[in-house]
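Trainee: Structures are listed in the sections that come next.
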Structure I
Amino acid sequence: MKTLKHSTLNRRLFLAGSSALLAAPAILRSTRAYAQTPTLRVGHVSPRTGVFAGFAEADDYVLDAISQRFSAGIENNGRTWAIEVISKDSQSNPNRAAEVASQLILDDEVDIIVAASTPDVVNPVSDQAELNDVPCITTDCPWQPYFFGRGGNPAEGFRNTFHFFWGLEDVIGAFLDMWGGRGVAPIIGGLFPNDADGNAWGDPELGLPPALAAAGYNLIDPGRYQPMSDDFSNYINAFKEAGCEIVTGNMIAPDFGTFWSQAAQQGFNPKIVSIGKALLFPSVIQGLGERGIGLSSEVWWSPSHPFNSSLTGASSAELANGYTAQTGRPWTQPIGFKHALFEVVADVVARSADLEDPDATLDAIRTTDMNSIVGPINWANGPVPNVTKTPLVAGQWQREGDGIDLKIVANSAAPNIPTTGELMLLS
């Protein structure tokens, strides 16, 4: 079988000035015309191991289902294309993410690359794709650290890299919606690490501080801490002295576990704790025991989301329940977005005017207008070039029978996503 990169002029080699290749496109295209089933390769980068492994917990489930769906091929312009997915582990390390992305592009010669899960994965993969002129689609990272963290200019955008997810304005709105009218003092302790996410969330102009101030909240921000810190005493003391009754921020799970344990030891008992990233996964909450009950976070996707897969027709509930039935584990939020990545790929492959031309693939991405398992995806809607947003609500971990469940407790920004519970203050 021929693959796309074996059948088209490699843009990087062209830039290198190989005159021997000047006649190759016509020759190779004529060879390809006789291939019964041309193959398009999709590279996939995800943090299977390391501190962000929770984001990739459902990778096997999603990739297995996608491979089954892709096994029949996708029709484009009257021809059926085989789709080969090549997945690599970033090991939760941005340098490793860049390295495996480069391998996928230069060695595996993928035609499209996709990635998900925090700026530590999404940004280096996107940068490699931009550098090497390969179409790239990413998700699972607020759009500000993706776009501005890569030096994006809203007047220009990027050529090859496209992203769908929510933004900091959405998580701020969801948290404010969740906190409002609860009778809690409007004094908030902020926990922001010195990394791409933490610096974006804590940014004095584009992050939480100005929005919280405008809403009448006083944010106590003692400054950035280093990831994998083992001592949060200075933060806890500052929060206690200020009378903070809410704690928010963006943390990895090990850091939150350290903070939350030390808060108990030092007698700091806030009434609401809403943390991005760290509190997304049931495994983390289970690991915290009783002190995990009542913690809250943003909710990107859940079985209650009223969306269906454009690939399989499965509802959000069916996709989530299928994971639990297959693995015996609770559903987890990235399931929907990992699935949606390949929904977009399939839609782009079907619509491209010429799959032998990467520029046609880029045009198909730019003109995407589809409904996915995570909601509508349409890059024409902004808010900046190369970015489109998905809906966001807020939820709280509560007891559900003998287990736990992430209840949606605030949905003002997306009322089509139903609430499933009410916020309870921490005792």
Structure II
Amino acid sequence: MKDQFFNLPDSTSVSLAFATVLAVTVLLKFWLATRQIKHVAHHRNQVPTAFSGKISLDAHKKAADYTVTKARFGMLELAWGAAVTLGWTLLGGLSALNQEVVLVLGTGLWQQVALLLLFVLINGLIDLPFSLYQTFVIEQRFGFNKTTPKLWMLDLVKSTVMGALIGLPLASLVLWMMGATGDLWWLWTWCVWSGFNLLMLLVYPTWIAPVFNKFQPLEDPTLKARVELLMARCGFQSKGFFVMDGSKRSAHANAYFTGFGKSKRVVFYDTLLAQLSPAEVDAVLAHELGHFKLRHIAKRLVSMFAMSFGGFFVLGWLSQQVVFYTGLGVVPNVVGANDALALLLFMMVIPLAGTLLGPLFAQLSRKHEFEADAYAATQTSGAELSSALLKLYEDNASTLTPDPLYVRVYYSHPPATERIGRLMAAGS
């Protein structure tokens, strides 16, 4: 492997830089989480004036406690995740795993596929206690969990099997292309990855989602007529209107517009229909339609493909640099390809770059939410959307008093004060 474009630093410098960036990232996220916890706790005992009489103090306190609990648990997950990343990289975990796989299988495509598979399985086992605690302790404590241990285990088996059926062939193809298509492998692999994501938009609604949930046609004739009228007014066609049995896993409510081309469908959680009036359901659906009408989905896809293009380009270069491996604690294979190692190391490094880009995408997402709200207000009623959003904030225990800086960094949706305040101002 030869350094290209410019001389990279030595392995020790790369290791130190990686450890420093990881530590700074963790400390920054800890500081932001601490701000969120303090800010929410400080405003716990008083409902904001704008929501006085609309949200009870008990509901406000529950949302504050839920937010603080999740933030503290998130800090624990963050610290553990950083430790695991160090274990895989600078402490030699990935290198040791690779050497063991090479001893058993030798070098070649199947060795690389096996390395990816073992890494994913081990990481999944490491994360399992956190998933269990999130579902059966935190969500249970606040009355949201409806999942039984049996259903949770069944979901785990289904997702594992589905991941293997889809992921293994895709991983094998990518690894083969990395070794067989020359210096521009990253470009051809990016094309395959982009095509795969577009394909998933087509097949997910009708083939994958039904493996985990039941989707029944919307039967309420009054609501169905309203929805059809709204769709026609907005100039949309859909393959159908469906109700998903979300209540068997969670009390959280939602609705979404999914699919691509002729496979588009409208999906309502049964919990949403139980909480909102028909007019409020109309307004929520109009918001989702607004994302499509204003081409938010297309813009996000283009942004994702552009970012991934840059990512694959950088990976194509880094994979040829010895210091990329040795600086991150991995001894590359002297004989045989190191493509799987390059993919795994890149997957562990790239989230650090996301720390800088995350706030930019969060800001863009909040802008899109405001625009979709405005669209919904023109097609239905801003007052009904405000009412629906307020119910959803309350039922989902979303805090009304988040830390402003935390919002700017993490929130993909505007906080209630900004979102509902803007709708009310526009309607006045």
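Trainee: Consider the structures I, II: one of them gives 0.90 for FRET efficiency 1/(1 + (r/R0)^6) of positions 157 and 357 (r between Cβ atoms, R0 = 30 Å, to 0.05) as calculated from the coordinates. Say which. Numbers along the way, then the final one.
Mentor: Working: I: 0.90; II: 0.30.
Only structure I yields this read-out.
Trainee: With distance in nm of label points 7 Å out along Cα→Cβ at positions 77 and 237 derived from the coordinates and found to be 4.1, which of I, II does the value describe?
Mentor: On the way: I: 6.8; II: 4.1.
The correct label is II.
Trainee: Still on this structure, please answer the following. Tell me which of I, II gives 74, 43, 34 when you compute Cα extents along the principal axes in Å.
Mentor: Attributed to the structure labelled I.
Trainee: Now for a different question. If helix-only ellipticity at 222 nm (-39500 (n - 2.57) for each DSSP H run of 4 or more, over all residues; to 500) is calculated from each of I, II, which structure is the one that comes out at -23500?
Mentor: Working: I: -10500; II: -23500.
Only one of I, II returns -23500 for helix-only ellipticity at 222 nm (-39500 (n - 2.57) for each DSSP H run of 4 or more, over all residues; to 500), namely II.
Trainee: Tell me which of I, II gives 25 when you compute relative contact order in percent (Cα under 8 Å, 6 or more apart).
Mentor: II
No value in this document is a laboratory result; all are computed from the given coordinates. Fair warning: this is a prediction, and the values are worked out from it, not measured in the lab. Cβ atoms are built from the backbone, for glycine too; each structure is taken alone.
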